[in-house]
Structure P
Amino acid sequence: MKLFNVFKDFYNNRNSDNWNFAKHYVPDFFETKFIVHWVYGIIENFPFDKYPMKNETFEDMNKRVKIEKEFNVLLKKEELYKAISIKELANRFGVEYSQKTVELIPKNPGIYYLDSLSIKRLKESLKKISENSKMNLLICENEEYDYYTTDLQKEYNNITLKEYFEIQELYDFQLDTCLFEDNLKWCITTSEDAPILLGCKKELEYEIEQKMNLELFKVENEQEMY
């Protein structure tokens, strides 16, 4: 199929010392590129100011253990966390609002990404933007996963969203893939070394932003993603 060849040529000809740019994952004929941000949650009454950022002394360790037990955060159960926007997180912790916001907040168990909610919202979003159009999936070569993916095809013509998510969830969204429509209005990519990216035609920017139920961060071709 010619459409697959367009994407395969793009992926096969990539070569870089720095893979932290969207241009290596989404072809240029998609003028607009977005990072699709996973949902994060927060424990509202978590004592962020009392939780030791360093864990170097017995006192620090004991304080950490006490707080972690009190709030039952060791298993990172999603129901303990309330979904919060990245903008709210940035405001609450006084850091820059961007795709890097979460990385700027000192790591602690009071904030955690909500995997199940994120996947649910991604499913809802892709259903809206695909509008039952014909979709195709390209799975690129991936040395780390090739041994485990021998049962997968490299090209899926007219794939359903159900089939797409079955593959992605099986490999925890770590495969190098590109899902795209026949009309090439948009695509969504996954990779072991990059965030989920969505590319679209410039005239579709507003429509995509309205239909996506996950936070999007527009990135330029050579803007660092993380």
Structure Q
Amino acid sequence: MKNKLLSLTFFLIFFCGLKQHVQAQDKNTNWTPLEQKELFGYCEKRFLINDLKIPEDKADKIGEIDYWATLQKIKVQENTNDTFATANEVEAEVMKKFKSLSLTTDQLKTLVDRRKANTFSEPCALVTLNYNPIYDTAQKATLLLSFKTKYRKDLISKAGVNGRQADQLLDAEVWKQKEANTIAKISTTDFNRIRKTVEMYNMMERKYKLVDMTDQQKAAAIEFLKQVQ
């Protein structure tokens, strides 16, 4: 009887889990200027450094310019800005500040285009919480056993890892699933939800390093584990 109940638990976890995948991305537009600056550091700064190849010191300066512009526009809205009368005047000054950073033509164009498209300080993968509510009430030990039963063999085969590595990866994945459900209880209007999400992903990176995989194995493992989210 006990084995039948355990089998039923596995079935419900896997069937309902895969069918009730939930993705939550915070798109709150009312963050404070300091929170917007923090969000810039999580998302746009990484894009500037990794994709546009802008040095970190210049990326930080771009973030400061963006923060400065936010404060200036608030003063414009409140009719307390002694320097600028409109938001367009603020943007014109932003462009001057950007040009003073000695960026390449392509870097500057992309930077300007992204600003015009209003993609600065928008949510990115690092602050996007993926969670499955079906895993919330499952005990960690039970969830880990069910993951190993269903995914261990395929993980070893498709990611090219050994059994020990697969167990470490699945343990990390279960930790993430449980942590994500805890974070999901935080209101989407609370910036701590974003901070906790970033902390979770950073911890996962540290857990991956402990597995001692090649970059190719890591990429394959992450791709495979997406199906259990």
Structure R
Amino acid sequence: MKNVFYILIFLSFTSFSSAKAESPLNARCKSIVKSPNVSVTASYDALTYDHTKVGRTLTRLHTSEYGGDVHNGYQINGLATYDLGSELNFNLSKQKLSDGVVCFYPSDIKLEISMRNPTIYIARGIKKGTCAYEVALRHEQTHQQINMEVIEKYMPVIKNRFIEAVKKYAIASRAKDDVPMEVIQEGLQKKYLEAINPVLEEIKSEIKKEQEKLDNIENYNYEQSLCQ
């Protein structure tokens, strides 16, 4: 099951005048088409646990696939992984003016930023119920909590960036009906996602920076001392 948080925005075309200089066709279209509704969503898949992999495999995953470091003298007992993704859906409508001008405009625009497949791996050699297991589990749970907190922190940034993209590309007008709606929709989808993708990279970078505050020698030594 997903936990979902919604931000719903009702946009008005009258507020778009500052987004960019209007083309004559866009200005004509704006007066007749409906304002889009936009929802920006953050969702988090249910956390899963995996106890099937040995520490050596977790170390390889940590360093080779996720770009992590392993401090000398320390071993990987656990690993927290996730995928960050986005999904964009919207309906596209069109309306023809009497002189053949065609107005394309999106409605019900839904952007979802998702933390997919969050998984905590605990090395299978560590027995459940032991001190080592509980310490490793708490450590990886903290990693996953950091992931969620950073995404939540960036949701206002994503919302603002996305709204600006929608304002900029709210209407696609043509002098005549010579382009399939699928082509117009693909073009708008690309422009909307291009506005969001840099923010997703910022999120990943921020997550890595915050995770490094947990993965340091001082904290490792403290956690090891808990089971001595």
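Read-outs throughout are calculated quantities, based only on the coordinates presented, and are distinct from any laboratory measurement. As the structure is a prediction and not an experimental result, all values here were calculated from the model.
Descriptive notes on the structure:
- Answer label among P, Q, R for the case where Rg/Rh (Cα atoms, Kirkwood Rh), calculated from the coordinates, equals 1.16: R
- Of the structures P, Q, R, the one that -14000 was derived from, the read-out being helix-only ellipticity at 222 nm (-39500 (n - 2.57) for each DSSP H run of 4 or more, over all residues; to 500): R
- In this comparison of P, Q, R, the computed figure 77, 24, 17 for Cα extents along the principal axes in Å, for residues 89-216 alone is attributed to R.
- Parent structure of the calculated result 34, given that relative contact order in percent (Cα under 8 Å, 6 or more apart) is the read-out and P, Q, R the choices: P
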